[in-house]
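S.K.: These are the structures in question, set out in turn.
Read the figures in this text as sums done on the coordinates, not as results from a lab. Just so we're clear, the structure is a prediction, and the values are computed from it rather than from any experiment. Cβ atoms are built from the backbone, for glycine too; each structure is taken alone.
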Structure P
Amino acid sequence: MNAPAYLLTPQAALLAREAISAASSRSRVELAKEELDRICEEAVECSPYRDEPIQMQSGVVGKYGYLRLGFRKEAEGHSRLYDIDRRVPFLAQRGLYWDQGLPGMPCIFIISTTGCVIQGDRMYLEINVEPDAMGHVTTQSATKVHMMEANYAAQYQKITVEQGGYLEFMPDPLILHRDTRFLSETRIEISESASMIYSEILLPGRKYHHEKELFGFDLFSSRIMAIRQESGEKIFAEKFVLEPKVAGVLGTGINNGFEVFGNVVLLTQPENTLKIRDVVGADVDFANRIAFGASVLPGENGLVFKVLGDTSESVRAKVRKFWGTAREVITGASLPAEFLWR
């Protein structure tokens, strides 16, 4: 029979609380894995790649990364990273306050302890922003997806931004090496009074490394869906599947000869949406090899901003300019100077 809590020594009570917390964490990790497995099973585009690697089965310990980040506003006015849970190969450390434009916003680097994504990897990322809190999440460097002989890699990103919250999720580019298959699903639940920006930048392999690297991947599938937190109403959903070996992606209507693709989703209030749209504009500049433009989401609940270019530098510059405009309109703050090493 368990002893009542008031009969436990302080040390025993602490151990009991830690055990309960660990059990709860394990339960959340297990539920997350089940959710990710379901998404993988439902992805029909991955059907040709269900074979298991001979080296190590997909999604096992060491190949299932889990990271949970929680942001909360403190009484003093600044936000902090109050909740974190991680499983290798994901790693994140405490929040850093290096953004001079928003000095009260914690900035988090997502780190991979393996340095790359390989066949059979499964990754689950959960970000929660509590009321009136803010946070910035990025990665340590570009995410490299290595060559595959079996199976595929998959990630599921689950993001919640509550009333008055503000989130910037701006990972570095994704580099797809030849013969890779990558499945990505992002689900956003956001309050009417909250705002967030999320970017994806896709690089088509290491084109100077091998003649088959440029768009030599087998599959890239990305689905982004946003729903309203208060009502559960769907704000928008977007999915695109690229299979360069089945249908070329450089033709008209897809990349139109450009090699690098940037996709940015901004969710905010209608008054912000229209102000940002009027500033951003659109252009197709073949002389400088860059094309960009923004589309208004249903109900004027945000924008989708797309960029095509030939270099990561030019596309990232356009994404950064859009991000800076969005931040200034929403928060009144400007972006800090770029790091020299990024």
Structure Q
Amino acid sequence: LCIMGKTEGNGCVNDFSRGFSNFVLSDYFAGKLGIPRREAEERISLIMSGGTEGAMSPHFTVFAAAKEGKPAGGKRLAFASGHTREFRPEEVGRMPQAEETAGLVRKLMGDAGIGDPADLHFVQVKCPLLTAERIREAQGRGQAVRVEDTYKSMAYSRGASALGVALAAGEVKAAQLNDGVICHDWSLASGVASTSAGIELMCNEVMVFGNSPAWGGGLVIGHSVMRDAIDRGAVKAALESAGLSFGWELSREQRERIVNVLAKCEASPDGLIRGRRHTMLDDSDINSTRHARSVVNAVVASVVGDPMVYVSGGAEHQGPPGGGPIAVIARAA
């Protein structure tokens, strides 16, 4: 059982809606299963992404797999989840986080029966961030953290995790990676990684999604990569990758086949979108990731006809700068 959620906090360091949702869900399942809450947290992957700006509707997407059943005869949605060991604060945003993530992604691909990296369409990672307390703890042991700015620690954690996914998926080579390239060399990126940082954990919680001939059910997944925040063409390409080919608009029947859309986004770091200046990076009141989520949600919702889609901000090493991966889960034709 895996649950992904969009919660209505600010998506920043002090967004406690993610941890609150984790607590409530784990407590609920602990009661239903008759087990301690900590055990429920171990058995059920809970990945909460904060921030539902603009028209985005808060929601949960629940993935459940039954052991019964036979393969569908074609490739169907396959998924698996797990978590790394807990990281020390000084490891966040550095190679240990990337390497542990890569190893787990490879394992989960095997668990899900995704043998071909071409069948891997989305890897969701929930990763930790640094707080003042965590930084002090590391410094008390004589260790230096990657960055002392708690908000920037989210970016480094997301970036290291995304490069771990890229390594597992064969998108980058191990020799290309070191601490220095994380959040600096933007030529290194994953087209399937979606990483989100939060205060509620110190490990990386990972879900892999792809298509496998070993699975039954009636769902498939496809993906594309948005080159910027208004890349409607990539939204269309992701839908078509999931078997939904259309002209300008989806039909009502096609829209009913869509289960959810999962997208990553960020404000273009050069301050431009297709040569036009944007001001998302210059707003001192609202962080740029919040602006970006609002924009991309509007673009995706305008195509699929539904604002209840999963859009997560902060796309370091996830697609090109200013863009991000986008995946579609749909009912097979």
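S.K.: Can you rank P, Q by relative contact order in percent (Cα under 8 Å, 6 or more apart) and just name the one with the largest value?
M.R.: Biggest value here belongs to Q.
S.K.: Continuing with this model, one more query. Quick check: 52, 24, 19 is what I get for Cα extents along the principal axes in Å, for residues 44-107 alone, calculated from one of P, Q. Which structure matches?
M.R.: P
S.K.: Work out which structure the value 0.75 belongs to, where FRET efficiency 1/(1 + (r/R0)^6) of positions 100 and 204 (r between Cβ atoms, R0 = 41 Å, to 0.05) was derived from one of P, Q.
M.R.: P
S.K.: Check the numbers for mean count of other Cβ atoms within 10 Å over residues 52-59 across P, Q and tell me which is largest.
M.R.: Largest value of mean count of other Cβ atoms within 10 Å over residues 52-59: Q.
S.K.: Which of the displayed structures (P, Q) returns the greatest value of mean count of other Cβ atoms within 10 Å over residues 236-243 on calculation?
M.R.: Top value of mean count of other Cβ atoms within 10 Å over residues 236-243 goes to structure Q.
S.K.: To continue, here is another question. Taking -10000 as the value of helix-only ellipticity at 222 nm (-39500 (n - 2.57) for each DSSP H run of 4 or more, over all residues; to 500) derived from one of the structures shown (P, Q), identify that structure.
M.R.: Going label by label, the one that fits is Q.
S.K.: Okay, next question. Using the calculated result 35 for percent of Cα pairs over 17 Å apart, for residues 260-323 alone, pick out the matching structure from P, Q.
M.R.: P
S.K.: Let me ask something else. Supply the structure label, taken from P, Q, corresponding to log10 I(q)/I(0) by the Debye sum over Cα atoms at q = 0.13, 0.15 Å⁻¹ with the calculated value -0.94, -1.28.
M.R.: Q
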